[in-house]
Structure I
Amino acid sequence: MTTTTNTYKMSDRERANLKKAANYNSIQSMSEIWPLAAQRFGQTVALHDPHSKAEVILSYHDLNQQIQEFASGLQELGVVATNPETDLPPRVALFADNSPRWMVADQGIITAGAADVVRSATADPEELFYILTNSGSSSLVVENLALLRKFGDRLQDRTLHLIVLLSDEEPDSENSLPIVNFSQVLAKGSERPLTLSQQNRDTLATLLYTSGTTGKPKGVMLTHGNLLYQIDTLGAVIQPSPGDCVLSILPTWHTFGRTGEYFFLSQGCSVAYTSIRHFKNDLKEFKPLYMTSVPRIWESVYEGIQKQLAGQPANKQKLAKFFFSSSENYIEARRIVRGLTLDLEPPSASEKFIANLKSIALWPIHALGDRLVYQKIREATGGRFKLAISGGGSLATHLENFFEILGLELIVGYGLTETSPVLTARHFWENLRRSAGKPIPGTELRVVDPQTRQPLPVGDRGLVLARGPQIMTGYYQNPEATAKAIDSEGWFDTGDLGLITPNNDLILTGRAKDTIVLTNGENIEPQPIEDACVRSIYIDQIMLVGQDQKFLGALIVPNLDNLDKWAVEQNLAESIAGLDLNSKPVQDLFRQELNRFVKDRPGYRPDDRIGPFTLISEPFSMENGTMTQTLKIKRPVVMERYRDMINGMFD
């Protein structure tokens, strides 16, 4: 029996690609990258923010200088001289969003000898305060005064050594807290040399807080070695050149956006910041070659193109549909010829022969469609696009097909915050659609039986475990959660179900954990939201769905007694037996209930909102196999039983 327990061995092509990449294998800390990058890339543009109040362009020389000055300024202001209560570096909370100053602050904090604790400036202030307190942060860096004011008087109760504004605003004169702004920190740093910190690959670099099943976020502890491993190995997957334009749209405080930006900067690329609002225009303006992204971005692009096509005259719409239909048949045949299908058994010689004939016959139509339709669509992306790495969830099949037809290369990567984040990635020269790709160099994957934890044969579906240099050291001050996530042999429980093919490609098939990952990359813990919803007198049971969707959905078992009383009061029916659960009044009632109870929940975020829902008459129970003996819903069982219904909600 062949089991999936071996480390994936690099191909000759991956090995050659790593040799081409700018190499940082010999360094011990993240702070060593920036002086080396400044030497190698000098006046090449590193960061460009065209949408700030005053446009910002930093060369690699400028970026390194500001990082060194920010770090030295923090040292001068005594940030790293504080006495932490543990043997970890001092923690400095960084609550801000994408900008060159975020990168300067992030790496400045780490270069100064501290570890930063990052989160978005738009997060709920209650969550930010919890993270600040739980992490034991001795200092705080915030985006601006507006965010600082959201904390109210609560910061007065914290012993904060220093507060830094990333803006150049002057602190409130009546504020008694020790506050300086960004430029003041740089000015302090320019007056003194930087004191080098004793850091190595085992030193804590950052805490990233991720959702927990109780609703309280957990602090993922990532070391310099975790982050450097990604920089050391991603060159096997993608090979940018100095000066290549990279469009940055993912949050830099999110592990995927952050590590992706580190990698591209380590290779001398020019990173331009954009947002959903400016994305389409910036594609044309900057003509990027690369991006890190999440599926929702490509859904948005797809929807925009479909909307434009729908606005064309009927004859042009008909022609476009013909080309896309023919090209879809062409690429599916081409995949068979190239051996890029998900079948565990390779196609037979006759299947390859037939597919080859089909691809030859369809090629002229595909080429004509490219000249008349697809090329014009590609021009809307700037016309120079090489590829994008998409993470944070799987790409839907129709998106995979659509962008392959257009000739826009999307390679999918897979990982988690706890794995800093990349575990696997596809290669553009071997882009197996609907897979999560192969392990990146040095990473081990194992598929085990979820109950027995025994390794399973190649091709069998089970729980995916991972081991490698990118695995976190644990959850901050949470040994119980750490022990549950990482076993004594160093295997990390991803919580995902999947299988590994004979060619070492990972195929994900579902979630073992309850966490729902939306296509914008947000992780949603369903239990707290479900608990809020069942407070409604009309909702007896509810289960959230929405893995790899744009928004949450729900299966709802209504409280028939209360719904019966409501129907009588509304003169809709004499009893529940005569009530149509799909009628507009009933649907409106449940929409109002969902909106009310979800929004009233403490810590509500827009991504918590429930979109489509379906009312089902059969309750979840032990008798029908949908609940455990402890009366917990068996989510995988319910997902399978109502698969068509759930798919229909999102169609």
Structure II
Amino acid sequence: MLKRIIITCLTALICFCIHAQKDSDVLMKVGNNKVTVDEFRYIYEKNNGENADYSKESLDEYIDLYTKFKLKVEKAKSMKLDTIKSLQQELQGYRSQLANSFLTDKEVFNKLMEEIHERQKEDVRISHILVQVKPNGPNQKKEEAKKKLLNIKQQLREGKSFAALAKEYSDDKNSKDKGGDLGFITAYLPTGFYELENAMYTLNPNEVSEPIQTKLGFHLVKVIEKRPARGKIEVAHIFRKIDKTNRTSVTESKRIIDSIYLALQGGNDFAQLAKTYSEDKTTKDKGGVLPAFGIAVYDSKFEDAAFALTEEGQVSRPIRTSVGYHIIKKIGNPAPKTVAELKLMLKERIKKFDRYGIAQDKMITRIKESSQFRERKNVMKTFISTLDKDFYSYKWRPQTDMKDDVLLSFGPNSDELLSDFAAFARKQTRLRSQFDKSKPIEEAVDEIYQEFIKTKAYEFEQANLESKYPEFKSLMREYSEGILLFEATKINVWDKANKDTLGLYNFYEENKSKYIFEEQATIGKYIVNSTDKKQLKKIMKCAKKHDVEKTLKRFNKNGKEMIEYSEIKVEPGNKELVGLEFKKKSISEPIIDNNSKKSLFKKVVEVTPSRRKSLKEARGYVVADYQDQLEQRWISELKREYTVEIDEEIYNQLIKK
């Protein structure tokens, strides 16, 4: 980790932005290494973003730093450091780690965040008809559910109303009596309902979807209307509950809430009235303030009344909901989350969402379509014919005499054999054991086979990232050169400075006037566990005349610690010297704290004059300075060893006037 941090810091030193007419233009040559404008732009955009400065001064500084960087990389290659196995393994380990996140971040995570952000700009009111099906049940049950919904959709075409059909056929007990109406909802929906969300945002008002599957079963979805998103709101409320079976309760609550409203109209404080009269125990002591909320959280009447408030501090008239009476005060509207905030909030959680898996499936489809993917289904069919119910058990093992044919391929030199799949299936113990035993074996095998395809497609795409994604190629070049820079500098500068004992000594002798201990004062702090002025005067008189040992011995006796003592060393100007002269035996006025029953005074115990540090005392500083000298010498040697050419015409195009 430390090495990676150092590499990052070293490469960051040369990160400035450059623009040219063509990305492929060669800006400079260092030895045999050509540096294009595109390489400069990538490094700049990664490290500087919008803070680019294209002045001649900054570009001159950049050219100097980047030249030194490239000189060191060229030397590292001539030292054959790029052939060292341990460094190759380190680079490969980094590539694997980077590739794992690069592909999913680029094609899955970032697109999902942008999709959620865009969808949250709109609320959608929908109705649905649900036919429940177990998610891991047999495909036959799923087909039956889809057929049932297709039949219902045909009835819609024939003129029957969606609401009537929902009441007759829907398995959703909460919405069927309302004609399937779910009210307004907005992205993002909980995991298991991504396809329903897709239908919401792709259908137009009054359109009905084809059967779609969620974790509850299959649905027909009808979009009723769409509106700009209400977003979130923060309010406070005063609440009086009602017992709907007791008319007196309703009347009394209405009388109290009306009197509270009159008090508010007369200028009384909302928070104080909430504390006194609200029956919401979780908010009354907080002035009635509720956590910020969006749509479909509270009773629709409460929600509508809250979002109807247009100004901060505005108070609603009393409203009645299913639980009681409320007076609502608007506090404000939290700003919608940006894409960056969504990424930060959902970075880890979203991998558990169904939308993540669905987006991955789309990526796999794209990989298959863009490659030379082919599969031999007859090979899989033969394999399935050898299986029995043991396949669902953790005890299952592939047959040892299985014919090892090519099962699938993504192109030249990317064949996957039947034995590869069999080994993969054997490891899927948990998945195999979770299948419903009534599920046909060919369906169970196909689910595992699809996972195998995903895995191999992902591996295939990862192996070709450099050729398909210029930014990944740039990342790998950056880290590869960073490793070489680190190793070459370690050998030629850092290790040499630590191991060259004679060179280090000679450097110290030539520069020892730089390594100085400044003048210091040793301050003794006396904390007296008393505020008695007479006692304090005796202690200070003794402390000024004698050393600390004699003072402590005289006053700390009979098991009682009258004085606590500590020392610190400070240089001139330190705040600890306030009230003291910078000379030995100077003593401060006492500070008496009656609350703690303690007193404090300070004494300058000793003043140490300025002196030169020995090599041992200054070693860390000397080594660092010696490394700087060695690096400067090394750079001079490299400039003599390798030719540096800069295309002045292209360079001048980069300068911002």
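Every number here is computed from the coordinates shown, using simple stated rules; none is lab data. The shown structure was predicted, so the numbers you read here are calculated from the model rather than taken from an experiment. Cβ atoms are built from the backbone, for glycine too; each structure is taken alone.
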If FRET efficiency 1/(1 + (r/R0)^6) of positions 88 and 224 (r between Cβ atoms, R0 = 30 Å, to 0.05) computes to 1.00, which of I, II did it come from?
I
Comparing relative contact order in percent (Cα under 8 Å, 6 or more apart) across structures I, II, which is largest?
II
With helix-only ellipticity at 222 nm (-39500 (n - 2.57) for each DSSP H run of 4 or more, over all residues; to 500) derived from the coordinates and found to be -11000, which of I, II does the value describe?
I
Which one of I, II has FRET efficiency 1/(1 + (r/R0)^6) of positions 240 and 552 (r between Cβ atoms, R0 = 41 Å, to 0.05), as calculated from the coordinates, equal to 0.70?
I
Where does the value 21.1 come from, among I, II, when mean count of other Cβ atoms within 10 Å over residues 160-167 is the thing being computed?
I
Output 40, 34, 26 (semi-axes √(5λ) of the Cα gyration tensor in Å, calculated) maps, among I, II, to structure I
If you rank structures I, II by distance in nm of label points 7 Å out along Cα→Cβ at positions 96 and 584, the highest one is II
